[in-house]
Each structure stands twice: as C-alpha cells, then as structure tokens.
Structure I
C-alpha cells in the first residue's frame, strides 16, 4: 500500500518557519554560498550540487527554502564551465560539507551535527552528489533531482551508495534530460525512493526562467519546482532531522497529486533494464 504524502507535502512545499542567513563559502577557500537557519544546535546539513553550466544563484529560492526548514546548505560554485570535472565537483561537495560540519554559522548561533550530513543536487550536481556518497559512511542521505550522466557514471556509482536515497525524475519523456534517473534508482545500493513529478523535468527546475524562455526551453515550472522542493525537504527532515512524522517521504511507494512512485519490475522497465532470473529486485 502506498503512503500518502498529501498531508505534509503542501506545507513542506512552502517556506518554513526559520529566518534564513546567506553567506559566502569563499572565507573557507572555495567559491560558493552557504544558507543557514538563523539559529539552532545540532542541525542537519547538506552540500548541494548545481547542474551543468548553471551557477548557485539559479537555485537561490530552493536553497533558501531548505534553510527555512532548519537545514544548513553549502553550495560550491565550482565546475561551471563547458567541460566540468565531475570527480572534482564531487570532491568540492565533500569539502563544502566538511566546512558546514566544522565551523559555527550564523554569528555562532548555528552548529551542525556531524551525524546528520547529506548531499543533494540537480542534474550534473545530482550525479556528483552520488559520486560523493559512494563508499562514504559519513553521508546519511542523498537527494538526486533529475540526475544526469557523469564520468564515472553516477548510475554505476549508485551501487556503492549505502545511504538512503531520493531520486526525482520527470513524469514524461524528457527531451532535454541528460541522464537515466530510473537506472540510478534501480542500481541504488541502499534504500531508495523513486518519484516522478508530473509537470517537472531537469531543464525546468532551475530559477533562470527568463533565460530558459529566451532559448525556447519552455515556460517556468513553478508547480514542479515546489513539489520537488517539498519532496526533498520531507525526505531530508526524516533522514537527517529524525522527524518521524515525515517518514512517508522515505517510503519506496508513496503518492500525492502529480507524484508517482515506482519499484521493482516497473522501475526496471523505466530504466531500460531487461530482467533475468538472477536480477536483484
């Protein structure tokens, strides 16, 4: 039976109760931004990776949203060029996460728990987040929004990720997508929740709406953005914040308006994987 996300998704798709502070990561030697709730002790933290040719500024509302729910977010603004180094970006995510865990934030009023660390990202950044999490016991949760192909392949690195994962994919064929989210989820080494969002895709998640319209990449997907933020927020609050009331966001099968989940043979079919008698389900 599928869990119903309706009760909390509408709330978590809107800004949370915390006042948010925004600062630069450059003080710690890496380009990027840090978003933090104004105060809190032992709060969770994630490092967030941007998509190909995107910068942190195109995720301002998303990162601010997560911080408003009490999650510290460090977002390196590196590897923004045409030929990025995916391994290097994964290393930058690890560095950004170490910064979050190692210093007091928000004028000394915010501390991060070293046992509540995760990574997340969008497109290329989602793939890099998976590379960061592979064989990394410090990572307790991974959020992959429309994960794109990387070198080495994130879909293969996912086999070595033992942390719980959330993989978000478009609800229809994505002509501009650069990856196979279903394959990433099918190969995941630990627990995973795979969600498809109606009206959302990789190109529509960033906030550079005027640029996308100018290049004919479609109209802004505000509803899809809000839904993805809510799904990610609920998942992180459950897995990193230990808030059991949001446990449905980690369930393999869960539903909400415009959201579908897939597992097993259905997920394999979406991934283009032909099942055999020896295939693990």
Structure II
C-alpha cells in the first residue's frame, strides 16, 4: 500500500521513514475487541466485523463512544489496519458514558473464550482489552485463564508516564504494549517497566470513526498501540500457523526491531513491532 499511514509503514520496515505498508492478506483468523462495540457498517470492515456480545449496561451493542471502532480498524480494517482479512468481533464492556466494572470485563473475557472454543478458533484468535485500572487479581486471573485456554490478549501499558502498575497490564500472560511515535521515541505519556513486552505505534493513529461509514479520526495512546499487536498477533497466526498465546507474544518479540527507540528507561525492552513481511 503506497502512501500508507505512518504507523503501518513503520511496522513493515526495519528503518523509519517509509510511506509504504508491505503486507499479505490473511484469512481464518479472529480478533475480539473488548471495548465500546464496533460501527460494523463502516466501509473499512467490508463486512468482516460483527457485534456479538454486550457485557455492559447499554441496550445496544453498537459503538456510541468511537474507541472500539477505531481500535478494530487498526487491528484489521482496510486502508488503516494491520491484519486485513481477519474477522473482528465486538465485545462491548463499556456503557454509553464510557463506564464499566471489573465484573463486566470478566464477563466479556469469559464470553470471548467460550465463543473461541465452541467455534473451533483456539490459537486462531487474538483479543484486545484496551483498558486499565487499579490492580485487580480477579481481572488478571481472568486474562490468565483466557491465555491458558488459547486466547492471546494484547493490552495497553497505560498512559501515565510511570512504571506499569495497573491491571491487566501487569498480568504476565498478557502481551503488554507501550507506545511509540513517528520519530521512534517512546510516547512521553506511555508507561514503561519490566511488564512491557513490546512497543507499537501509538501517537496520531488514523482509523475509522463513528460519524459516518467513511469517517476517520486521529487518536493517541497505548490502547491504539495495543490494537496493532492484536492485529499483528492474528497476522502471525495466519501466516505461520497456530501458537499458544505465550509463544505468540515471544514470537512478536523475537522478530521485533531492536534498539531503535529513544526515551526508553532502563529495565524496559527496546523492541518495536515488525510484521516480518516488509523490508
């Protein structure tokens, strides 16, 4: 893809500065987006998006906040997404005001695991849980159980410019994602520390918006970085075959571009996501 968004060009080249996204189309992989629902009619999804479960209190599973649509688009949308051809599944955890509870999130995680298992999608699926909150053993245990069951979770490191101290980012079985900029720097807001597994682009990321079926918007933050890893995980499952969640996170780290990011504190990995299809 010529004249691609900077973030897609970045993850398909070892060096920064390219404007081309180099990739392969994928199929038979699934990405669960645990967030605000998805505007499934948006043209970026080409019929590959569904809203399947509503753990929140809102009567409708569709996206009224916009974050879920944007995240799903980064993961798998045409023009703006990583794993083009993947199916994205909206699992709503937020109400229409953006609120949620740990119990609602755990309900959503458990539903996604059950859906993956009953439909024979184990180790063909990834999930994005693009939130963070006070350390919660119950939430971390739910993510760990999902990982054991075969569902890979990408989660944001958080955006407080501090050492990761929130759930589920501090859960070892999750693939925890910090954010980078177009200049290959750590985003100044991105959390860091030993819990971080990998960096991905997280600043000024263009993707689908909910205003219309062609609308786009720029968003920044580690949730949008984590969306790249949910997509990239599905991409590698499609390209290289089934892997356990632990093995998949290790694979993404093994092929990542090493040592190119500035502003990364000691004790934090300097690994930038790479799709192994580029240059």
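Every number in this text was worked out from the coordinates using simple rules, so none of it is lab data. Since we're looking at a predicted model, the values are computed, not measured. Cβ atoms are built from the backbone, for glycine too; each structure is taken alone.
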Inset, instruction - Match the computed value 21.9 of mean count of other Cβ atoms within 10 Å over residues 105-112 to one of the structures I, II, and report its label. - result: II
Legend entry - Comparison of I, II by distance in nm of label points 7 Å out along Cα→Cβ at positions 153 and 233 - largest value held by: I
Inset, instruction - Rank structures I, II by mean count of other Cβ atoms within 10 Å over residues 97-104 and report only the one at the top, that is, the highest. - result: I
Inset, instruction - Tell me which of I, II gives 18 when you compute relative contact order in percent (Cα under 8 Å, 6 or more apart). - result: I
